[in-house]
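What follows is a set of structures for review.
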Structure P
Amino acid sequence: MNSSASDHSSTSPLGGILSAILPGLGLLVRRYPVQMTWVLMVGGLLGIVTWALGAVGGPGAGWFFGMLMILPWWCLQAYQAYLPTPQGQLATLRLVWKRGHDIRFLGGLFLWTALMDLYIILANPEYHLSVFCTKPTGILGLLFKVQSPVLHIAIGYGFLTLRRWALFVFLAYAGFGILNATSNFVCFGYGRIRTVFFISLLAFTAYVIWRRDCLVTQSR
């Protein structure tokens, strides 16, 4: 048996699942109290920051911070509990970076977003997307609504599997989204959802471009 197979067989799916349910639980069950303590300390700090942001900027600010920081941290500590020999969170983060799991995490977010898109389309059939200062209806409007979950599914799958083509699909999607959001700002002015989407898209685009080597050079 080679070493990679041995490493895989010694991972702990149970530890990962338990920590996904409750942070630190998998590490506690596997008897890694030091690592568990650090997980709880970091989680507590993130919780305090989330509460403070919610108190100052409203629930939306706390939710936005949770999506950007707490959700990735939650997945990180679950992956830490899954590893054959759990190390500190910084060491786990370096391993995640090396293996491109951060891009896979973004892929998971895109798939989740696709499900939300489908729910919105089905629950609100009268809703129409704003496309370059217009709100197309009829067949054209339906096509614009459907393209969103379709692209999110394609990008999500491509990121999860670290496919080269996913980078180009994402860049085309991001370019259209940035241009569309900019024009809608000019026409309709400030809007909370519009602003959050625009800032998130800029941040995601910058990050994916920064980490493009995961998609261009790796094949896993």
Structure Q
Amino acid sequence: MAIAIWVGAFVAYIVFRLWYDGLRKPLTKGEIADFIQLLEQRATSGVDTQDLAVVRKFMEEDDGRDFIMVNILQFNRSPVKHPDTGKDARADAVLSEYFRPFMGQVMRRAGHPVLSTRAVGGYLDAWNTPPDPGWHAAGLIRYRSRRDCMQLSLANAEFYKLHKYKIAALQQTFAFPSRTQMGLYASPRVTVALVLALAAALLQLALT
């Protein structure tokens, strides 16, 4: 029985890792061409898209691994006009109508928030940068792959339908992809392994 319990825990962890990490296959040239074509179509239809050269380079350098998107936000002064009702609303409440459905899609693909912070002061150190415009918040989001990022955001029609909430809530924002070099927190890979090991150990004790 003990062997079956630990084998079950091991299999469950392998299944989790396959979902969380994916197959780590870089984007193909065909996929890149398709995504660029979609972005070009949105640009001609009046949708404000990113610099295509930057997006193309990001996709061409894909290594199939996960990454962290760093988002810096400055809210419009509250109250703002709600895009649907026209009533006054807090800017952060309006932004949540963009964030919640989008993040739901991200989490179904093993992405998740890593960190969400509020600014408590202006620049304490800056070098050759424009003056601080008054950033209010920063957020880090983990994507399983660049393919997921493209499918969920830039090439996703539903993503653009939510943009009205982001535009109403934010004065300005920017985002750039990054790769974790050091972290003093337990990633889901470690957390899930520990939880499964604890569950297996407790189950074994309960059955002996």
Structure R
Amino acid sequence: MLKNIEKSVFKIITADGVGSGFKIQGYDFIITNFHVIEGSTEVAVETSTQDKYLGKVVMANPELDIAFVYAAELKDEKSCIVLDKNIEIQTTQKIYICGFPFGMPFTITEGIVSNPKQLISNRHILQTDAAVNPGNSGGAMVNQEGVLLAVTASKFANADNVGFGIRHIDLIKELEDYQVDYDTYQVKCHSCDSYTLQKISFCNSCGNEI
């Protein structure tokens, strides 16, 4: 499964930097981190073959650090990354970090799950010893069958063997809550879990509707 996974992982490019994103089976949009697209309503989405497409940010959850990006030209691209809510993640099992570290070409890095349920700041996240670098954020953490374990999120500064991911079960809840609408930008409230709808069709310079 991993030999074809690069077709399901994308480079996300904004005016402020580069991150990663990915598609999972059954969904038309790309999943990434909120901090990757923060401040942008449109991004460039680059494939592993370096083709670039326009992507619109359609959902953001700043609290969970998750965002969804819709690229119309890529909606029919099938993904080999599977989301399985019943998968059990074990300590020391192998994990693969898929993304674009430092904006370089697509890379897969192998490691192990150090703790599938590490508690940090009152939230459980997945901890790994695999290398997580700038540019990996928003990419997929998968097992050797291509099943999603987590969304790559961050690492500790000056620590080479400690990386973190947003657990797949937290992503599943976000997918269940999200009401698909590619004409609006939905921002989730961390207090009540409701969405604030914002029109996408406005000028990025002056704010007027187009």
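Quick notes on this one:
- Taking distance in nm of label points 7 Å out along Cα→Cβ at positions 83 and 187 as the criterion, the largest value within structures P, Q, R is that of P.
- Distance in nm of label points 7 Å out along Cα→Cβ at positions 27 and 67 - highest-scoring structure of P, Q, R: P
- Comparison across structures P, Q, R (criterion: volume of the Cα convex hull per residue in Å³) gives the highest value for Q.
- Which entry (P, Q, R) yields the derived value -1500 for helix-only ellipticity at 222 nm (-39500 (n - 2.57) for each DSSP H run of 4 or more, over all residues; to 500): R
Values quoted throughout were computed directly from the atomic coordinates according to the rules given, and no laboratory measurement underlies them. Computed from a predicted structure; not experimentally measured. Cβ atoms are built from the backbone, for glycine too; each structure is taken alone.
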